[in-house]
Structure 1
C-alpha cells in the first residue's frame with residue numbers, strides 16, 4: 001500500500017488525548033484536529049476509561065503525570081486487553097523512565113517540549129501500524145461462570161463481583177487475554193510487576209496461588225490456571 005493511501009486512510013482517525021494540563025491539551029488537540037483527526041480529551045485516568053467505554057480509539061496520546069493515577073498504571077491495564085497504539089507525551093526525561101513506559105506497553109515516547117511536526121509524524125507512524133494490525137479488541141472476556149469487564153476493571157462470577165487485588169486482577173487479565181498460550185514466568189512478571197521483577201518466580205507462584213483460591217472451584221486441581229512445569233502458566237477458558 002502506498003504512503004498516500006495510508007495517509008488517506010488515517011484521515012478521521014479517532015484519537016483519545018489524555019492530558020491534565022489545559023494549555024498542552026488545547027495545543028495538542030488543535031494540532032491533531034487541523035489534520036482531520038477526531039479528538040476526544042480526558043484529564044484523568046478515570047475520564048479516559050469512561051471515554052474508552054463509549055468509543056474505541058485508533059490511538060491514545062497519553063501524559064504520564066495524571067492527577068488520579070500514574071499513566072504507567074493506565075498503560076499496563078489498557079495494554080492487557082487492547083492492541084491500540086499508545087504515544088506517551090511526558091516531561092519525564094530520564095532514559096530509565098522512558099524504558100519503563102515502553103516496557104509496560106507504550107509504543108512511542110515523545111519528551112516535552114516538542115514540536116508540532118514531530119508530534120504529527122509520530123502520530124502518523126502509529127496509525128499506519130494500527131491499520132496493519134487490524135485486530136479486534138475484547139473489552140469483555142468470558143470463561144466458565146466468570147466475566148472480566150476490562151474497562152470497568154471488574155471481575156464477576158455468575159453476576160456477582162469477585163474481589164481481586166490490583167495485582168491479582170492484572171495477573172488474571174494477562175493470562176485470560178492469551179487463552180491456550182503458555183505464558184512464561186518472565187513474561188507474566190514483566191507484564192504485571194514490570195521489567196525489574198522478571199526473576200522473582202517465587203513471588204509469581206504465591207500470587208497464582210492466591211488467584212486460584214478466588215477463581216478455581218478446586219484450587220488444588222485447577223481448571224483455568226494451569227501450571228506448565230518449569231516454564232510458566234497457561235490459561236484454559
Structure 2
C-alpha cells in the first residue's frame with residue numbers, strides 16, 4: 001500500500017487505524033482482563049489488515065504470537081479466579097481487610113507470604129528490635145507489653161509489626177506475644193518493599209489496610225480508657 005492521503009483513509013487504511021485505536025484504548029484499561037481482551041481484538045484486526053492489504057508474513061507471525069500470548073495469560077487469570085479457590089481466612093485477609101477485588105492479585109499477594117500456627121508464648125515482635133515481618137492475625141490473640149507491662153491486645157483481623165514499613169529500621173516500642181493459639185499470615189518487610197516497585201497496587205492495598213487497622217486500634221484504645229475512667 002502506497003503512503004498517500006487517499007491510502008490513509010481508504011478501507012484498508014481505516015482498518016489499520018482501527019487496529020491501533022484498539023491498542024491505544026487497551027492501555028487505558030485498569031483491569032488486566034479488559035486490557036488483554038482489547039489487545040487480542042487489536043491483533044486480530046491487524047492480522048486481517050496485514051493479510052488482505054499488506055500481505056506481510058512477518059507481521060502476521062508477530063500479531064498471531066501476540067494473540068497466543070494474551071490468550072495464554074487470560075487462561076492464567078481464569079485459573080486463578082475460577083479454579084484457584086480461596087479459603088475463608090484468605091478471603092477475609094485479601095478481600096475484607098485489604099479490599100483487593102481481582103482474584104489474580106489476591107493470589108499473587110498470598111504467594112508472597114506464608115500461613116503458620118503460633119503457640120502461646122511466641123514473640124511476634126520484641127521491644128527495642130526491628131521487626132522483619134508484617135503479621136496478620138486471622139485467629140487467636142496477642143498481648144502487647146511495654147516495659148514489661150501489659151498495655152493492650154490484638155485479635156483476629158489485626159496486624160502486628162507494621163510501623164517499620166513506614167520508617168526503615170524503626171524499632172518496635174512494644175513486644176507482641178501470642179496469648180491464645182494464633183493463626184497468622186506473615187510477609188517480610190523486604191518483600192512488601194519489593195512489591196512497591198513491582199506491584200504498586202498491592203502495596204497501596206496493604207497501606208490502606210494498615211491505616212484502617214491502626215484507626216481501629218486507636219478507637220478501641222480510646223474506648224477502653226473511657227471505660228476505665230468511668231469505672232474508676
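Tell me which of 1, 2 gives 131 when you compute volume of the Cα convex hull per residue in Å³. Can you show the working numbers first?
Working: 1: 131; 2: 166.
Checking each candidate, the match is 1.
Rank structures 1, 2 by distance in nm of label points 7 Å out along Cα→Cβ at positions 25 and 201 and report only the one at the top, that is, the highest. Don't skip to the answer; put the middle values down first.
Details: 1: 4.7; 2: 2.0.
Comparing 1, 2, the top value of distance in nm of label points 7 Å out along Cα→Cβ at positions 25 and 201 belongs to 1.
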(message) With distance in nm of label points 7 Å out along Cα→Cβ at positions 57 and 177 coming out at 1.6, pick the structure among 1, 2 it was computed from.
(response) 1
(request) Assuming -16500 is helix-only ellipticity at 222 nm (-39500 (n - 2.57) for each DSSP H run of 4 or more, over all residues; to 500) as calculated from a single structure, say which of 1, 2 it is. (result) 2
(request) Could you tell me which structure in 1, 2 was used to calculate volume of the Cα convex hull per residue in Å³, for residues 33-152 alone as 118? (result) 1
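FYI, it's all coordinate maths here, none of it is from the lab. This structure is a prediction, so every number in the text was calculated from the model and none was measured. Cβ atoms are built from the backbone, for glycine too; each structure is taken alone.
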